[in-house]
Structure I
Amino acid sequence: MKKISQEIDELLIAYLDGTLTGEKLEKVKNGLSTSEELRNRLEVLKLIQQSLEHNTLLHPSNNFTQSVMRNLDKVPASSMLTPKNGLILLAGILVAMGIGASLVDTGIFNELNGMLSLNPVKLPTGITTPALPNIPFSGKLIVNSIIALNMGLAFLLLDRTVLKPFFNRRSRMQF
C-alpha cells in the first residue's frame, strides 16, 4: 500500500466540500471508481470532517491573555520536598543507618549464615529437573547492602531537598 500524497488529500477534501469542478472532479471520480485505497482514504477524511464539524473548539476566557501575562514573572511553586521535611527524612534515614550499623558491629547478623536450598521447591509433576543449586546466604552481607542503599537514598534526599534549593537561591541572587 503506497502513501497518498498531500496533493491527492487536498483534492479529496475539496471533493468532500463540493468545490471541485470540471476536469479535476472527473479525475477524482475516476480515481474513486478504480482505487479501493482512494475510497478508504475518502472515508477516513469524511470521518475526520464529521468529527470536526460536531466538536466545537473551546475558547479561552476574555481575560486569559492578561492573566497569563501578569503571571509570567512569578516563580512557579516548587513540587519538591521542602528543606525542613527533607532534613527530617534525612535524619530518620541516618538514625536507621546508625542502628543497622551498630547491630552489624555487635555481630547479631553473623549467625544468619548458611545455604539456601531450592530442592524443597515443588515443581509441576511430569517435569524432570536436575538437583537445584544451593545459594549461599549471609545475613551480614544483606544488612550491609541495605545500609548502602539507605546511604544512597540519603545522598539523593540531601541533594534534592537541601542542596539543590540552596544553590538555586544563590544563583538567583544578584550581586
Structure II
Amino acid sequence: MRRFGFLLLIVFAVLAAGLAYRFWPHTPLPENLRADRLVVDKSERRLILYADGRAAKTYVVSLGRVPAGRKQRQGDGKTPEGKYIIDYRKPDSAYHRALHVSYPDRRDRRQAAARGENPGGAIMIHGLPNGLGWIGRFHRFIDWTEGCIAVTNEEMDELWRAVRNGTPIEIKS
C-alpha cells in the first residue's frame, strides 16, 4: 500500500510539473516592436529576435529531425545554415502561420547541382500543425520538422507581428 501511495505521489508531481510547464506565462513582445534581424543558433535550439540592434526576445525552437550539419538536399531533415531573409508570409499554412526563409540561395543551389541533388526548399518559421496547438511548449522536446524552425502558436503570433518581409535571418550551427 505504501508503494501505491508513493507511485500516486510521483504521478501527481509529474502531472503538476507538466501542467505548470505548459501553462507558465511568458513575457510578450510589445505590440509595436519591429525586428531588425533574427538569429537561429541550432546547437542551442534558440531563435533570437533583435530590435533596435539589441536582443529583444529569445525563443526555444524545434528544428529539422536531423538538425546537425548543413542542409544538403530535399528530404534530409536538416535545417539550413547561412544568411537568408524572410521573403514572404504564409497565413494559410498547414501550420499555425509561417514566415518563409529564402533558402535555397544561389550558393545552396550551385552546391546541390554539383552533387546532382535537389536542394529542397519551403523552409519556414512556423507554429504547430493546425489543430495541434494544444501541444504548446511540449513540442520542444524533440526536433520534428522536415528542416523548418518551429515555435508555439502564441510565439508565432508574436513573430508574425514583429517580423516583416526582408528581415535578415542568420541560421548557424
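Structure data summary
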read-out: Value 29, calculated as relative contact order in percent (Cα under 8 Å, 6 or more apart), assigned to which of I, II; value: II
read-out: For mean count of other Cβ atoms within 10 Å over residues 41-48 computed as 13.6, the structure of I, II it came from; value: I
read-out: Identity of the structure behind -19500 (criterion: helix-only ellipticity at 222 nm (-39500 (n - 2.57) for each DSSP H run of 4 or more, over all residues; to 500), calculated), options I, II; value: I
read-out: For 2.22 (Cα Rg over 2.2 N^0.38 Å, calculated) the corresponding structure among I, II; value: I
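Quick note: the coordinates plus some simple rules give every number you see, no bench work behind them. Note that this is a predicted model, so its numbers are computed, not measured. Cβ atoms are built from the backbone, for glycine too; each structure is taken alone.
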